[in-house]
Structure I
Amino acid sequence: MSATPACPPLWVVTGPTASGKTALALEFAARRGLEILSMDSMAVYRRMDVGTAKPDAADRARVRHHLIDLVEPSDTFDTARWCEAADAALQDVQRRGGSALFVGGTPLYLMAFFKGMLQGPAADPALRAALEAREDREPGCLFAELQRADPEAASRIHRRDRRRLVRALEVLALTGRTISSQQHHFAQAGWRRACRIVAVLRDREELQGRVKARTGWMLDHGLLEETEAIERSGGFSATSGSAIGYAECRDFLRGRYKDRTELRNRIRRNTHQLIRRQTTWLRRLPEIVWLPPDAGDGALLAALAASVETPRSPHR
């Protein structure tokens, strides 16, 4: 009996926020009839459109997109749920004879889907409630504690991402070990799913200019009004409410900033911090091929075809 042929490696286009990966990937997908599977942790939320730079109606008509607008901003949505949704979307594309292109800048989604999820301890509701109460009394205390106990994890988690901060401290309390030490499988050779990964690279000065322009565009095109409308109709969950842009707008609406100039500067500063965390994650992966944003369609195809294929892990 002949051996079953191996599935071809999946293609991934990633990179930090404002790098230009989305535009490059959209053109590539349109030319080749690919369907895009979004790897953006905030694009899963409906009505969070301006601040997540979602593809507009014209882009979605041009290229079929998946994993966008899955839940309301008030809903709880985590990495495990995204992996389940991504697996279902991928199977749907393949069942119809199509091909998928994963596109997005959330490294944890990339690692969890292609390397596998961390199997940590079960949630402890009482412990979580206690941690949440501490953060309510003293905003910022959980991030400060994580910085002391697990600086590696703190470098990957935004100080406003309460859900992930609580989970990291919960794992530490229940196991006596840091969550970063238990994510060792991310650093091991071998991937659960074979893939080829290209990341878009742009120099720091260019990124700074693009972040400045991007922030101004979002505020000019209704980010504050979008945030206010969500607050009035259902509100944000801990995760969606920590999204950069929305978190600062929520603070502004509560009177925590003196004016719109401070709001704009806070968004820009926190976006730059996010870019540094994203880049740190991605630079740890030797399999990635880095590509300039103006490389064009042909260069992206060549990079995906020539990039080192991630080896399959023997542990499924």
Structure II
Amino acid sequence: MVVEARAFTEADAEAWDALVSAGAASTLLQTRRFLSYHGDRFQDASVCVTDGDGRLVGVLPAAVDLAAADRVVSHPGSTYGGLVHDGALRGEGMLEALTAVSAHLAGRGFAVLEYKPLPWIYQARPEQDDLYALFRLGAQRSRVDLSCAVDLDSEAKPSSRRRRGRKKAEKAGVTVQSGTEHAGRVWDVLEQTLAARHDAAPVHSLDEIRLLGERFPEEIEFLVGELDGAAVAGVVLFHSGRVSHAQYISSTPDGNQVGALDAVFGHAIEAAREAGRRFFDFGTSNRERGLVLNASLYEYKAQYGGGGVAYEAYELPLSSTGAGTSSSL
């Protein structure tokens, strides 16, 4: 296959999202509808890959690294990025596509591409041709974060501690509410938690998360644990075909005392299983680019019956030819 790479323009947005929707290794995080909610926080460097007839066959969400102007990341505003395609870029085709992407980015003055592939649990079918192509092009693994996910088809069950926590919450009167109308309540709990524990605030504003909820009403869900009419625990769920992913997990002191998150996660995991999803992903528990693991947080997540999933990143040196030392086709 003959492929070419060029810069994304807004005129490509509709075709881009249609391709992401058809991809076997893609989620809402790689759509323009999601990426555009970042506004002008990032300088976009996204790439479109076309075939010999000019047809869009691949897309790479990307933006300039905020810490280094000669680096481009796929994508700094998303947990993962990666080259999305509809099945056209396999084997040598993927190698040719990433070679073209490399040459294009080098031509724009970038020296390094940080590539964050989609974790395998999100793939509708095996799609790791990009990892092979990165190897051929001389990329090196630069980061690994450890997530924890529950296989909903397995017989794994929450630990006795987590089961006791849920019973305690239910006995105390904790109920779980779902809906976009609870976005503000989830954010209130999150802001309280971050301020109390870390003297920090959420990276994104309530208006931004509400905007995402409006853009993706089927994929983004707001859950609150409620006690005596007050929100005491919250989580935002991002749903894809195979995975429900938990983000912005938080609980107030009152919520901690009665085990409110156990009720919230018990509800969320059961709902994901009933919806036919394969995994419930609690997300990563790392800092300092994966070199430090929050062991107690990871253990907490594992107690719901989960196991480890690696979220990787690779650094690909760029050149005008788009090839590393072992890139012959």
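The numbers here are math on the coordinates, done by the rules we state, and not lab data. Quick caveat, the model's predicted, so the values are computed rather than measured. Cβ atoms are built from the backbone, for glycine too; each structure is taken alone.
Quick rundown of the values:
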quantity: Identity of the structure behind 1.5 (criterion: distance in nm of label points 7 Å out along Cα→Cβ at positions 13 and 285, calculated), options I, II; calculated: I
quantity: Structure from which -15000 was derived, helix-only ellipticity at 222 nm (-39500 (n - 2.57) for each DSSP H run of 4 or more, over all residues; to 500), options I, II; calculated: I
quantity: Label whose coordinates, when mean count of other Cβ atoms within 10 Å over residues 37-44 is calculated, return 22.8 (choices I, II); calculated: I
quantity: Comparison of I, II - label where relative contact order in percent (Cα under 8 Å, 6 or more apart) is highest; calculated: I
quantity: Top of I, II by Rg/Rh (Cα atoms, Kirkwood Rh), largest first; calculated: II
quantity: Structure (I, II) behind the derived value 1.8 of distance in nm of label points 7 Å out along Cα→Cβ at positions 61 and 301; calculated: II
